[in-house]
Structure 1
Amino acid sequence: MENEVISKNFIEQMIDKDLAEGVYDTVHTRFPPEPNGYLHIGHAKSILLNYGLAQKYNGKFNMRFDDTNPTKEKVEFVESIKADIEWLGADWEDRLFFASDYFEAMYEAAVKLIKKGKAFVCDLTAEEIRSYRGTLTEPGKESPYRNRSVEENLELFEAMRAGKYADGEKVLRAKIDMASPNMNMRDPVIYRVAHISHHNTGDKWCIYPMYDFAHPIEDAIEGITHSICTLEFEDHRPLYDWVVKELEYPVPPRQIEFAKLYLTNVVTGKRYIKKLVEEGIVDGWDDPRLVSIAALRRRGFTPESIRMFVDLCGISKSQSSVDYAMLEYCIREDLKLKKPRLMAVLDPIKLVIDNYPEGQVEYLDAANNLENEDLGSRKIPFCRELYIEREDFMEEPLKKYFRLFPGNEVRLMHAYFVKCESFVKDESGRITEVHCTYDQETKAGSGFTGRKVKGTIHWVPAPYAMTAEVRLYENIIDEEKGVYNEDGSLNLNPNSLTIVEQAYLEPAFEGAKPYDSYQFVRNGFFCVDARDTTEEKLVFNRIVSLKSSFKLPKA
């Protein structure tokens, strides 16, 4: 339709205005994580937003590590972040940068501010700086070192770089306005002394720029036009603008803030995840119960499902929380037509068909996905001894229980009707075998219409079964109690992980490799675990159950 109206979020509207007014002639965005931990689902929103804007406007997208704080940063985190972003499909091409690439330029920028009378070396301690800062209702107090001469500041700053002062002994501060209503503008620290090795520059530097000083310089050097960040940086924007203005960059970038993505009842705080890892409650930053991007990938979520989720959440200025069930909805929608539906028995009990000839085997036809013919079909071996789910047999059936019980008949999926004749218990009273007879006239696909049964159950042929460990996940948080206790600790769910040590799978699973995913008939969607699967042992993670009460809100 020629007159079709395309809805645009507020960031796209601002970009359109900038382009129309000639403020910029292109769009250049970036994703700037600090390499001090693994990325989580909230970062995915920022990655996909920045990359998506560059794509939409035929612009460029940079990947840049804001590595200005070597006390918390590691190469491990650098590599994990790169892997996550590549997996999500955001392509930085040849534009991979580090803030540390610009340390010399940042030092020269600080010297420029000193020469302009816009920065000074301060001897106050961190505690004294805080006390001089004032409050939201009272102006701050100027540092007694604020009016040092340009020459003295240059000399002191050079001595800071030369390593002549201990950590915390001196800082470089911007000279702005100690009476500003914005606390970020009250002569903020822009350089501090830190005698620590940097993962990228080694021991070359013993002074490091503060994030609020470094970030606008990085953006300006790289030619970023729109610096997209989350709402907590809105109060920092005047400082961002001050830095690029005072340093006289010809085309200053524009900072735009949007609301973070919050998921209900999940743990995203790095401090809490670090504690869970150190205490062995989870097996790493990629434990499938977490919502780090690495954890979601290991569990079996797809880039497509996360993109769908981010699109559904939308972009706004209003803070809100999204139910985790919406993320589960997205992975179900993505996988349901893409993946084969195969049979796996997680809590096995043997079923013996007494009137089926011993030693006989026949191969039954089965569609891999009834909703997607393109996935083809397979042959399943059928024989006298099978495994079924323990819950599919009851000695004394409840009302409206239509599966196996003495005297009842059900269909074995893709196979025959079987009728329960008897069962066997062990010494403890636990049922170990169910004995049935089958009706060979009722073969699936034969057109049999003689009678109907109310129940259909899945099965695995015992002699041909593969074995696997299966891990069933629930939320690591006890949802009824909320995320945090009164003392700030986490309300952990003691049942967040159930391990099925020996499940049985039909032979069609042969060749399954890490990250391959399937629908287990009636049990959910599962993914081959990438860390613990070996040639000798197959391990599956349940991505999500088959059904949920979640429904998309009506437009």
Structure 2
Amino acid sequence: MPVAASAAPSIVLCTLNARYIHASLGLRYLLANLGHLRARAVLREFTISEPAEQVAAKLLALLGPGSSGVVQILGLGVYIWNVRQSCELLRLLRAARPDLQIVLGGPEVSHEPGEQEIVALADFVITGWGDVSFGRLCKALLRGTRPLGRVIPGEQPPLAQIALPYDEYSDADLAHRLLYVEASRGCPFKCEFCLSSLDQSAWAFDLDRLLAALQRLHERGARNFKFVDRTFNLKVASSVRILQFFLDRMSEDLFLHFEVVPDRLPEPLKAVIARFPPGALQLELGVQSFNEEVQRRISRRQDNALTEANLRWLLTQSHAHLHADLIFGLPGETLHSFAAGFDRLHALGPHEIQLGILKRLRGTPIARHTTEFGMIYDAHAPYSVRQTAAVDADTVRRFVRMAGYWERVANSGRFGNTLPLLLGSDASSAFFAFLDFSDWMWQRFGKTHGLSPELLVDALFDYLSQQSDLGASAVRRALLADYLASGAQGRPRALAGQVSGRGQPGSAAGKRINRRQIRHTMGAAPPTGSKIGA
């Protein structure tokens, strides 16, 4: 049982999540593997938007003033998205409680620890797998034994020896948060931008054991599962069995997310995917690049033709909601070669194209291309590429702005009828059409955030009316249909007199899938840019 509310805990596990809806899977693994120390430990999660002073005050109130000879341990999960805020938090905690034993873990501190300020503020760092190593360190510290070194390589035990963490999800987590689960760890592929390229293989949890844990979660009311496996469809028989587990428990509020290898979709897997109803299944497909020379350079094995065929099948023969990922700034990739890949992907019609920027994650082999390809990265997390020999800094900044506008216009699902007008005819480049719009937006507004749906409607109307041969009435009709379908409730200037200030109510499907999916699957045009069946 957790420590009593009135007693100061011996161990506090903490992290700063990107958003409240996220629930740390890693910390729950640490809790589940503490053994008899579990009763003396608590978990506290915050978000990166909370002021460090506020988070520190809450932790200090929980820990109490401390006393001579009493050991208390803070375990902190550190990632690229929270390292800056975590460092600020540790400064405050170190000043207030110099006796507190601070232990860091997570991918951000698992590589190059000697170069990081946050490591200098901590007592210990566990690199790599911390499931059993953290508990072992806590036991040593609480009995007064200190390891000789500050940096402790995490032990990788057989998966059968790791306690599963899913009983550590609270009822509040089940009701309000996205539940992260995993059927396997590691990855056999060697894509050099990814930390998983350092793995020697992939390791699967015992499937009976995992499904029993998922059954307990489902019986408690869990309906929102995000699998974090890098390659969920690597072992097809296991993937089929997991999907069948959820099909057997299908309900209107069930939602599943998987990351899949885009060129591996054999018939048994297709057969079970095709049985999922709309709104239940979301697939993230890491295309990353269609440039075969770049793929070889970064050790990425991908059959591009099979990737395209699988995307077509998913879009025409399944109800899965598809996110396809592309990475800008890979070594040797030019703006025009990336645009060609974007246009190739866009023509297939995935519901969302996620535009990412290359990051030099600590420890990844992508660093070997730095000199030859002129790769310059930001010195601070998330270590985004700033320029390359093939793409100058101004172009990188243009792309980052474009990605921001793409997220709000295309990926939001709000403009299913208007977006085809914006992207031009079949003979044009969708990428460069949107890049032109992005440049215009930046000149007009100077920002990519804080843009309301009404502002976007007005901006799209002005741009399409002034910068294209489209008539104002045709643009207005498309925008009106999109605005009403989105459920927005304002009064855009461009639609004056045509909206009452209240959009159409959302579908009941909103109870089980997010709003963006509803917009992508209801009422608008076919999937963005789709030429399937044409």
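Rule-based calculations on the coordinates, nothing more; no lab input. Quantities reported herein were computed from a predicted structural model and do not represent experimental measurements. Cβ atoms are built from the backbone, for glycine too; each structure is taken alone.
Looking just at mean projected area of the Cα convex hull in nm², which of the labels 1, 2 belongs to the structure with the highest value?
When mean projected area of the Cα convex hull in nm² is computed for each of 1, 2, structure 1 gives the biggest number.
When distance in nm of label points 7 Å out along Cα→Cβ at positions 29 and 469 is calculated for each of 1, 2, the greatest value falls to 2.
Starting from the value -11000: which structure in 1, 2 was helix-only ellipticity at 222 nm (-39500 (n - 2.57) for each DSSP H run of 4 or more, over all residues; to 500) calculated from? Working through the options, I get structure 2. When mean count of other Cβ atoms within 10 Å over residues 21-28 is computed for each of 1, 2, which one produces 13.8? Label of the source structure: 1.
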